[in-house]
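Each structure below appears as structure tokens.
Values in this text are rule-based calculations from the coordinates and carry no lab data. Just so you know, these numbers come straight off a predicted model, no measurement behind them. Cβ atoms are built from the backbone, for glycine too; each structure is taken alone.
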Structure P
Amino acid sequence: MKLILLKLALTSFLLPTLVWANCIDHSVTLQVLGSGGPEIDDQRASSSYLVWADNKAVALIDMGGGASLNYELSGAKFNDLDVVAFSHFHIDHSADFPVLIKGSYFSTRKRPLPIFGPEGNQLMPSTVGFIQNMFADGGSFGYLNDFLKPNGDSYWLDPQSVTMTKDVIQSFQINPSLRLSTIAVHHGPIPSLAWRVDIYHCSITFSGDMNNDFHSLAKLATNTDILVAHNAVPEQATGAARNLHMPPSEIGLIAKKAAVKKLVISHRMKRTLGREKETEQYIRNAYSGDIIFANDLDLITP
């Protein structure tokens, strides 16, 4: 009995070290392609993120305006992408996606590209509708409709709309080492998802835009290595801004409840830029872990 207990104790003690080593061994890294919002005078690209592993950019979360240039500057290769996930389809999260797809014409990719995002409503198309509206015959960029057709000469787009089921985490195994999980979040009337990327025992969670009325993000982000939280409004925000976004105090409460290891503050707008000290103070009322204020092209390790 003593030997068994000792073995269990040693296993429990060593496991975090082994998991951390695995994470480091595979060079898992978050890269911020766009740390801003929809403004055109903030000197930042709009929301977009890459997850790197084994020196390859394997997951792309959102693709707002300006992100395509930073995608190029990052050195990411389109052939390496295993999946794209959209939090929602506001312009500052999706506008540069057709730029990426047009550029992919010059790649040698052969395998399909899975694209996940929310279902639609009366205001927004579903993920399948978003792709069809752009690339199908008669769409805005219908001349690229070949990317919707499975064929042996090139890759094709494989969009999937995720049902907005409140309080339920849905997961998608992309390959043996990469899993995406998602849960619905409240972003006013816009169908929106938070996403979590689990890869080689590392996890990076993305809040997307949300006000936390669903109280769902902490559930998805539990024990995550990095939480990317959007800070589009200051603590004093009211009205439509507060209905769409969470203030710093809410970010702190979520990070504490989820036991987040590192907090990255992004989607930084002019109404929050320059107020980092104030923002951090509100977050620190609940959360004591590492806090990083994101800038374009930052590389952040778990």
Structure Q
Amino acid sequence: MPSQDVPFEEPLIELRQRLEELESYPEGTGRRKELESLRSQLTKRTKEVYGRLSRWEKTLVARHPDRPYTLDYVNLLTEDWVEIHGDRAFADDPAIVAGIATFQGRSVAIIGHQKGRGTKDRIGRNFGQPRPEGYRKALRVMHLAEKFQMPILTLVDTPGAYPGVGAEERGQAQAIAHNLFEMAGLRVPIVVTITGEGGSGGALALGVGNRVFMLEYSTYSVISPEGCAAILWKDQEQREVAAEAMRLTASDILELGLVDGVIPEPLGGAHTDVAETCRRVGEKLAEALEELDGLTPDQLVQQRYDRFRALGEFEER
């Protein structure tokens, strides 16, 4: 990623480039020693940089374009993937991918945001910002999973639902609300993982689960730091202040009791080792499904209901 987007990564990028260049040279004793030295420097420097990230800097990591997206998890963790398109009402929305796959020997439904790789793909997928038809497609696949008693795995990574006029005309808010309502009553296990940005209702529409996890450098918030700053200070440049106040990082959300666990990322973030990140997510998903296998459909619905009813604090007067 360009250093101006993640400025604190600039020294790490330089070290990685030097390491890649040296690894391309022919074998030799001197080369081996220099490689070991560079790897040691990179590890040390990465620990220093990532050990003192601010909340805003963690937000930038959550947005890194090289982080794994839904189709990366599908390709690395599942077999027999069959993608399902369209909402049977208006159109297909590429910002959300949904389908059926085999995960560790069992059939599952997988639904998640897809931001796209490269300019053309990102534009085609609307930068991971779904329209109503995306949420309706997601719900269509959820109902299919319930019909055939398949667990549902959702992967959340979106700056938010698309706020365009067309999306509003086709019922954006209603589509999100309907998903929340329907997910609450589905009689199969639902495991949610926030893999990057968990932005507003765009994330919540896939976020009602029996288990909810976050990757270490993911975020979860009702609005972006820029949006918050624009509302409160009339100045998006106050985004760093807003990020600190919002407490939107995985460790913050875990402390608030809003998620069930945080999945550690490889040193330097998920974008440095996509395969290892996917492996760790897969382990957590398998563990969660094994726990939920012991619950009846009625218990799954009740557990999900109790979980979300318990969020937040209030006083009775």
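4.2 is what came out when mean projected area of the Cα convex hull in nm², for residues 184-239 alone was calculated for one structure; which of P, Q is it? Mind dumping the intermediate values first?
On the way: P: 4.2; Q: 4.5.
Answer by label: P.
Once distance in nm of label points 7 Å out along Cα→Cβ at positions 120 and 264 is calculated for all of P, Q, which comes out largest? Let's see the in-between values first.
On the way: P: 3.1; Q: 4.1.
Ranking P, Q on distance in nm of label points 7 Å out along Cα→Cβ at positions 120 and 264, first place is Q.
Of structures P, Q, which gives 33 when percent of Cα pairs over 31 Å apart is computed from the coordinates?
Numbers: P: 27; Q: 33.
Computed on structure Q.
For the read-out helix-only ellipticity at 222 nm (-39500 (n - 2.57) for each DSSP H run of 4 or more, over all residues; to 500), a value of -8000 was computed from one structure; give its label from P, Q.
On the way: P: -8000; Q: -14500.
For helix-only ellipticity at 222 nm (-39500 (n - 2.57) for each DSSP H run of 4 or more, over all residues; to 500), the value -8000 is produced by structure P.
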